[in-house]
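Trainee: What follows is a group of structures, each given as C-alpha cells.
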Structure 1
Amino acid sequence: MPVFLKAAGGLGAIMALIALLIVLVKQLIALVAFLMVLLKVAVVVAFVGVFALVVVAMLRSRGRRRREADGL
C-alpha cells in the first residue's frame, strides 16, 4: 500500500507542476495581450492629440490672417 501512495504522490506532484505551468503561461499571455491593447490605445490617443494640435494651429493662423487683413 505505501508504494502505491508514494507513486501517486510523485505523479500528483508532477501533474500539479504541469498545471501550475499551464496557468502561468495563460497569465503571461493575458498580460501581454493587455499590454498590447494599452499600447494601441496610447498610439490612438497620441494620434488624436497631434491631429487636434494641427487643427488648433490652423485655426490660430487663420484668425491671425483675418486680423491682419482687417487691420490693413
Structure 2
Amino acid sequence: MSEGPKWMQCPVCKETLYWKVPVEALKDVKRFPAAIVVKHHDHYLIIYLDSHLQLADTEIVSAYVESQTEK
C-alpha cells in the first residue's frame, strides 16, 4: 500500500493539492473505494481511494452542512 503523501490537481481551482492518506482512519474500512472529504480553501472535495490507497476518483462537493442532534 502506498501510504506516503499524495498530490492531485484540484478540479475546482486547478491548484496542485498535496494531502496525506489517513491510514489509521482507513484501517477498519471494509468496502472500497473509501471516501475522504478534503477541505481546500473555500471548497470541499471527496477523494475516493482504492484498496491500495491509490486515488480512484474525485468529486466536487455541492454543499457542506453541519448537523446537530436535537436535545
Structure 3
Amino acid sequence: MNQPRIPDPETRRRSIEKMREVCRQFDALNLLLDEAIALLEADIRNSPLNVYRLKKAKLGAVSETSKVDT
C-alpha cells in the first residue's frame, strides 16, 4: 500500500505560510467587497426612483392613517 508521508518541517512551514497569505488575501478581498456593497446600498437609497417610492409610500401611509382616524 502507498502510505501518505508526513512532509518535512520546512515543507510544512512553507505550506502554512502560503495558507496564511491566502487567508490574508481573502480578508482584504472581503473588505473591498464590503466597501463596494456599502457604496451600492447608499446609491440605491439615494437613487431618484427609490426616493420617489419612499415618499409615495410615506404619503400613502399618512393618508391611510387619516382614514382610520375619521
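Trainee: If helix-only ellipticity at 222 nm (-39500 (n - 2.57) for each DSSP H run of 4 or more, over all residues; to 500) is computed to be -1000, which of 1, 2, 3 is the source?
Mentor: Structure of origin is 2.
Trainee: Thinking of 1, 2, 3, which structure, once Kirkwood radius over Cα pairs in Å is computed, gives back 13.3?
Mentor: 2
Where a number appears in this text, it was derived from the coordinates with a stated rule and is not lab data. None of the values given here were measured: they were computed from a predicted structure.
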